[in-house]
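Right after this note come the structures.
What follows draws every value from the coordinates through simple rules; no lab data is involved. What you see is a predicted model; the values in this text were computed from it and never measured. Cβ atoms are built from the backbone, for glycine too; each structure is taken alone.
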Structure I
Amino acid sequence: MKLAPHLHRIGNDIVAAYLIVVPEGITVIDAGLPGHWRDLQEELAAIGRPLSDVRGVVLTHGDSDHVGFAERLRREQGVPVYVHEADADRARGGDKPKTAMGRMRVAPTLGFATYALRKGGARTTYLTEVTEVADGHVLDLPGAPRVIGLPGHSPGSIAVHVPVARAVFVGDGLTTRHVLTGRTGPQPAPFTDDRSAALASLDVLESVDADWVLPGHGAPWRGSPAEAAASVRAAASSAAR
């Protein structure tokens, strides 16, 4: 689905991944679940671009619902996969700390689990090779994505700023649809390693110049990153009362 010039989304409000589309090639931001491979192919066909135009995948972090088809794209097409050095082991299937489930409602939780299963979430293929990145790196990929450290959800969580698309991709640094409660609007994401660190990391979004804030779960947010961050803080404060 085209959101704006140079900016496309695959998946839905439960799990999403994104494409940066420019004449010189395509950058994929996150790789969703394994079954989103078909969504990727369908989106490329719809815009008349071959799979060979994909130049790289940038992961906002190494969780299973973000690595999705990345290894398949790397193995079959030779596409490099970029992940923060602190999440490289997680992207390879390393241990992930247990986190509290927190609040949940039956229907949204079942909807998330059902969708994940339908999209191959039970058969995750982790990465065997990654290209490690760090805060501040500007990658030699279509759209010149810039890495912004956003630790908290995981040690190596990042935001990815792509000026040509007027967009910042935040992974699970925040969510606009809580997969366990169904609540919508900018708010802290569930399954977060360090909630305090995740909230503190939102400060770095204040100066990002973008019109779109794009999470891995939930509807695209049209507005400034600073406004989105303020809304997340307000939601966190309200939930703590």
Structure II
Amino acid sequence: MYSSDTEGQYEFIYTPPPFIGLDVLYVSKQVVIVNKPAGLLSVPGRGADRADCLLTRVQTEFPDAMTVHRLDLATSGIVMFGRGPKFQRELSMLFQAGKVEKRYIAVVDGLLINEQGEVNQPLIVDWPNRPKQKIDHETGRPSCTRYQLTDRDTQQNISRVLLEPVTGRSHQLRVHMEYLGHPILGDDLYGTERSRSLALRLMLHASKISFPLPEIGKVISIDCPANF
């Protein structure tokens, strides 16, 4: 995870969860879909101490697995891998064409007033404070998130929301919820001291993915409920 020093710089401290086997959600000749635990890199980082990641763990059982997309280190949930270069390329093209639908579950600080809505705020890397992202209307890339309230807890003053990223920018959901004034609980990069203290992990989980299976065209929908 990340810790901040007195100058506001962020230090990356990697302590991946122990490997106790893959949580495989779907397998075909084209794709492998697994449930990534929070705190695990999607792909290897720089240095031998960051080699342990979801990709290398998946390749122990499926050596032909290749990266198609990623989740943030702190986010749990659905990740798909193409089986071999052909299907990696075809699945990547589905993402680029907007033919892959993804849904996330998050628990956020505060009580949302609107039951549903949309955030359109352009994002760019906050270079002096990387890996943080920031909203920038001059140089940011268009970014859109749809949200829907699913539950409110008035005693704890928190809300549970369903998030749909229309675009796929880095940290998009995290920054957009902070923009609304409802940062995701446990987020060590964004939000407030209160929101960071209310959970031991980032309360963000990739819970559903739908896409047409290459060569077949049949739409596959995979659900993976959050464990929080």
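Where does the value -7500 come from, among I, II, when helix-only ellipticity at 222 nm (-39500 (n - 2.57) for each DSSP H run of 4 or more, over all residues; to 500) is the thing being computed?
This value belongs to structure I.
Of the structures I, II, report the one carrying the highest value of distance in nm of label points 7 Å out along Cα→Cβ at positions 21 and 37.
Looking at the calculated values, the largest one is I.
Hey, distance in nm of label points 7 Å out along Cα→Cβ at positions 189 and 205 derived from one of I, II reads 2.2; which structure? Walk me through the numbers on the way to the answer.
Details: I: 1.0; II: 2.2.
Structure of origin is II.
Given a value of 19.1 for mean count of other Cβ atoms within 10 Å over residues 157-164, point me to the structure among I, II it was derived from.
Working: I: 24.5; II: 19.1.
This figure was derived from II.
Which structure, out of I, II, was mean projected area of the Cα convex hull in nm² derived from, given a value of 13.2? Please list the in-between numbers first.
Values: I: 11.4; II: 13.2.
Going label by label, the one that fits is II.
3.0 is what came out when distance in nm of label points 7 Å out along Cα→Cβ at positions 149 and 181 was calculated for one structure; which of I, II is it?
I
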